[in-house]
1. Out of P, Q, R, which has the highest value for distance in nm of label points 7 Å out along Cα→Cβ at positions 15 and 207?
2. Looking at structures P, Q, R, which one was distance in nm of label points 7 Å out along Cα→Cβ at positions 79 and 255 calculated from, given that it came out as 0.9?
3. Quick check: 10.6 is what I get for Kirkwood radius over Cα pairs in Å, for residues 47-86 alone, calculated from one of P, Q, R. Which structure matches?
4. For distance in nm of label points 7 Å out along Cα→Cβ at positions 95 and 127, which of the structures P, Q, R scores highest?
5. Where does the value -9500 come from, among P, Q, R, when helix-only ellipticity at 222 nm (-39500 (n - 2.57) for each DSSP H run of 4 or more, over all residues; to 500) is the thing being computed?
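Every number in this text was worked out from the coordinates using simple rules, so none of it is lab data. Everything numeric in this text was worked out from a predicted model, so none of it was measured. Cβ atoms are built from the backbone, for glycine too; each structure is taken alone.
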Structure P
Amino acid sequence: MTNRSIRVGTFFSGIGSPEKALQKLKEDEIIDDYEIVFFSEIDENAIKSYCAIHDVDKNLNLGDITKIKGIKLPYCDIWIGGFPCQDISSAGRMIGFSYESKTRSSLGWEIIRLLKEINEKPKCVIFENVANITNKKYENTLIAFKEELSKLGYKLYDSVLNASDYGIPQNRKRYFLVALKDNNKFVFPEKRNSNISLIDYIDNKVEEKYYLTDSEFSEQNGKFIFVNKNNKNIQYEIDPLLIKKGGVCGKDLHTKYMQSSRIFSIYGNMPTLTANNTADNCKIVVESEESR
């Protein structure tokens, strides 16, 4: 693998976040160029989005990973696969990802199958998943998964990284496993201090339809009470002393689930947004123009 042009193939590709990272590396002149050799995705909307975002033809999509034959895959320098997390995540069923389980999360083993079938293995394979994959419940499966990669001649590096440690105002922990061949070495990036918060990312002008309340509120026991502008039965309790501190500063009194009830300050970070109930997990307090 050289800096001239990195050939990359991705599995469970979604809309192609890793490819956007390579684009940024190119823009920052860390790499000279990269080429998307193939991607693998089954969701039709994701496929359309992927092709539009990365300006590639849909014929590069290999589709269902279980139907791909390793012997037919073109050579790539890097494979990337963030395999399904539904059966690993603490927000999911937590059935696990062992090969025998045949869960969606067990599809990660398909990449190992392809590595065994292909003529020339990639020099680097990157896996990504939720931090909960390091839970003791999955310890034996993760060990077995890594052992298979080691048998294929890869040296392994893994760690749990949090987006908030790298200049992103979101507490999003993810497990990364990097497998390298040919005595290459890898070091995870060092954490860096950042003063960035949500206010640095959110637009100053936001369409009215995205606001849950207007700027009017009442006070009860030192807390501000806002009422949903479309449903008077939904109320939000905000602690004004916590707004400037960032993080959780209030709660949705209508929601019984703790994760959904949390309201966040614009001066802090957001939590990880879950695949289910996303619309109810991203409530943010912003200051009205009059109060700025």
Structure Q
Amino acid sequence: MLPKIPLAEWISEFVNWLYAVLGPLFNFISDVVRAVIGGIDTMLGTVPWWLLILVFAGLAWYRSGWRLALGTAVGLVLIYDLRLWEDMVNTLVLVLVASVLSIVIGLPLGIWSARRAGVYRVLSPLLDLMQTMPAFVYLVPVLIFFNIGVVPALFATVVFAMPPAIRLTRLGILQVPAQLVEAARAFGASDTQLLRKVQIPIAMPSIKAGINQTIMLSLSMVVIAAMIGAGGLGADVMSALETIDVGRGFEAGISIVILAIVLDRLTQQSRGVREKQ
């Protein structure tokens, strides 16, 4: 029988060494992220529930018409009536912040990997690892660095939700017809002009699909995030599981579904684009 490779010991020693060296930096990042999320949460918490529903309904009407606006308003009113409005806002803040971080990091990486094949050769196995590794595995080192709370939940969500933004941005850039790229270069376009005026506009449907998938994956982490202290609707689901309260679990579950449908429809193609198609 082969001797066991002490992989667990190596990983533990590396993580402990990393925390010992970069502990103050991790604490600073944790304080900043907690303050940002807390500030956004407080700001949205001061907005009257009916005004926030009107904002979402208005966005839904602008994106897709009155049917989606009506469905959005009815769904959000139901969440308020179930006394889950505050938890829904907490979940919404976590999803939005995680999605913004994933998009801000993912889009440039997607563009860079599309223009440099070597970059994607390095990123590809990392993206595969991020998408296939169970979330509970990388929660362990994140908890060591940032302790229990919303901060490790945010970073775990970003790791899980970022790959679609990178992959679909890269795919959209690569699918730009070579003739258009050659024509732009023939007219003297620089790399920046080529990217800004040709490649990104043509790749926008794929980029938007990546953004949509990033938001959906962020929301799918809500229950796992609640397990490490993120709160929100996921905490209600966890509480219902612990007490075997089917009714409460259904209320929290249907609230997550409503929020997911609203965010999904708001980040899909707009009414005008679909009518042209």
Structure R
Amino acid sequence: MMIIDSQVHAYEANTPKRPWHKVPNWPDHVTGDEMVAAMDKVGVDGAIFISPFALYQYDGSYAEEVQRAHPGRLAIIKPVDPDDPAVADVVAAWKRTPGAVAVRIMLPKESKRAPDDPGLERVLRAAVRHDLPVNILCWDNLDVGAALIDRYPDVRFIIDHLGILQPHTPPAPPQPWADLPKVLELARRPNAVIKVSGACTLSREPYPFADIWDPLARLFDAWGFERCLWGTDWTRAFAVVNYEQAVEPFLRTDRLNEAERAMLMGGACARAYGWSPRKA
């Protein structure tokens, strides 16, 4: 079975050479080499490396460096800035970047962006022109996310993190799955798939997080396994689970048969991004 993690973040230590935008509750560094070593330890064949917005904002240069060092193991995505008048050119240049498989837009509630935002229009039209899917972070803002997906039916959207706001520190909130009905309703959109990333951070039980499986079963029924992309969201999830704890529950659960596991943990991701890992 080919295993692809649909979302990881790697980064250097905070230095003047490449300073962080802010300092989250993450390890001092998880370099590309360290990320690949963590993948190797638990049998993950490849990963989609998303340049961490909290640290590097719209600068994807470190992701490019890491991809050059591990071209068969990591594909790369970077956030793009809807307020940049030249963002269409940025998308075009990213399409030409080795290993680049998508762009990302950040659409949290505090951004106060409407679905008809002209900057979003520039990004999404450029993504269609250059045949790139668009990752969308719209947790805690699903109504706007759904309206955007409806407004652009020719865009291939990949919804980050189940569309559900996830904790950066334990414990999970009292009702971690409160937005699940909205997520299930989103499944009607044929131009969207969803990342089952960071799911373990929503558990209110200790490892192996048995309480995630009933809500996930509802999600799998609504979306279908061919539209669900497993991922860890490590290192964002660092303070809640370690990398092995984010992988092993999906490998070992009896709630998935082998065909479902293979699609969820690799097949759907390879299909969505048009990319598969290869080991040297």
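1. Structure Q gives the largest value of distance in nm of label points 7 Å out along Cα→Cβ at positions 15 and 207 among P, Q, R.
2. Values: P: 3.9; Q: 0.9; R: 3.0.
Among P, Q, R, the structure yielding 0.9 for distance in nm of label points 7 Å out along Cα→Cβ at positions 79 and 255 is Q.
3. R
4. That would be structure Q.
5. Values: P: -5000; Q: -28000; R: -9500.
Of the options listed, only R reproduces it.
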